[in-house]
Structure P
Amino acid sequence: MKEEIISLSIGIVSSRFNNKIVEKISEACISKLQALGVPKKNISHISVPGALEIPIALQTIQETNNTFDVMVAIGLVIRGETYHFEIVSDQSAAGIMRVQLDHSIPIINAVLTTNSSKEALDRAVKKGEEAAEGAIEMALKNYDD
């Protein structure tokens, strides 16, 4: 299994909105991937403005550079006083799912949706680590079993 993990190629797309907390999620994800055996050189990370831009980045990467075994979408949407939270949360998740299904590549959705910055901060590291674990599991999944 270690040999399989060493050969994995993982793409990460993160949003810059709520950047301080998103960086914590990204750093936790990358650190966990490396701790589990994925070489740093096999992890590619780009950023986009916000959660709604994540799906188009994932899609463009798949259409132009289809070399990843798995991808991870990282972002943060914090509930405000308007309906915008629901739109961004729902549409970013739907877009990520569509790219995943259209391109037959596992994409771990680590776009955290919370009620407050404190809640997001409390969950950031765990979310990043869980995303890394899920990414490796899905990349190594053998659907023939």
Structure Q
Amino acid sequence: MGSYLDEFGVKDAKRERLIKRIVLTVLAVAVAGGVLWYLFRNYREESRVKEFVSALERQDYKAAHALWGCTEATPCRDYGMPRFLEDWGQNAGSVTRGSVKSCEGGIIQTVVVKGKETLLYIDRETLVIGFSPWPVCTPRVKM
């Protein structure tokens, strides 16, 4: 039969190990979640640009124009199909994607068309593509 002191502190040691495991597990899950969020935070917007580029490669200009929010039901007043074809039609050549800047309301995606960089803005809520009004997310106006 063991003495009373043989069991002294065993429960405390088990409790410490359990607490340590719980804390480490919570930290590991938080770090993994943060890394996954960082890697996939622009996934929907970037996949919309991939869809746009692949529609251009297939020469499905009607579908590519629809990604700009321009359809027969809701035509774009200032960016109709003739103007769209000037920018993105067969004469545009290959379109390649470049760098991405993550902004609060969307992303700014760089694409290379005819050897020059063009900045596209993809809205997070609507996933509508358009030309980026600025090369940065929050422009600073100097007065």
Structure R
Amino acid sequence: MLNTIDEFLSAPTPCLLLVHLDISRLESAANELLSTYGWPRLSVGQELGNVLLSEMPQRRSRAARRWMPARLGDVAPGPVLCTEIDLLFDPTLNLDPLGLLRDVSRLCQMVVAWPGSYRGDVLAYAVPDHSHYRTWRKPKVPIAVLE
């Protein structure tokens, strides 16, 4: 994994997804990166959740779209480690999580712990039985599948 990270850091790539279905494996990888590189960590679910609590339900989607670039602007140019991204997949927010992450990575280089899988050219969030399961064909972002 560290070789992949070093390649990412030396290239002009703004976003890298670390993909694995097991949340504990993602957390272990995140902790390894934090101890190795000392990057700031952005717990997307925790921080965005706090922001959305003060918003009316009909305004939460817009608030989420505004929060992400504003928050990443605080830690630009990065890299920053984004974890706990599950809230971005909540259907009530009506977001394209991958598109949002790609867009905001232009502001701040990021490594994202992505709970899902990548097989062939299909990136998946969660497992097919999960209520928020989603897929993207040819996601146009570098992906490192963790072992």
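For the read-out helix-only ellipticity at 222 nm (-39500 (n - 2.57) for each DSSP H run of 4 or more, over all residues; to 500), a value of -17500 was computed from one structure; give its label from P, Q, R.
P
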Out of P, Q, R, which one gives 1.00 for FRET efficiency 1/(1 + (r/R0)^6) of positions 33 and 81 (r between Cβ atoms, R0 = 41 Å, to 0.05) as computed from the coordinates?
R
Suppose you compute Rg and Dmax of the Cα atoms in Å for every structure in P, Q, R: which one lands on 26.5, 94?
Q
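Taken together, the values in this text are just the output of simple stated rules run on the coordinates, not laboratory data. Only a predicted model underlies this, so the values are computations on that prediction, with no experimental measurement involved. Cβ atoms are built from the backbone, for glycine too; each structure is taken alone.
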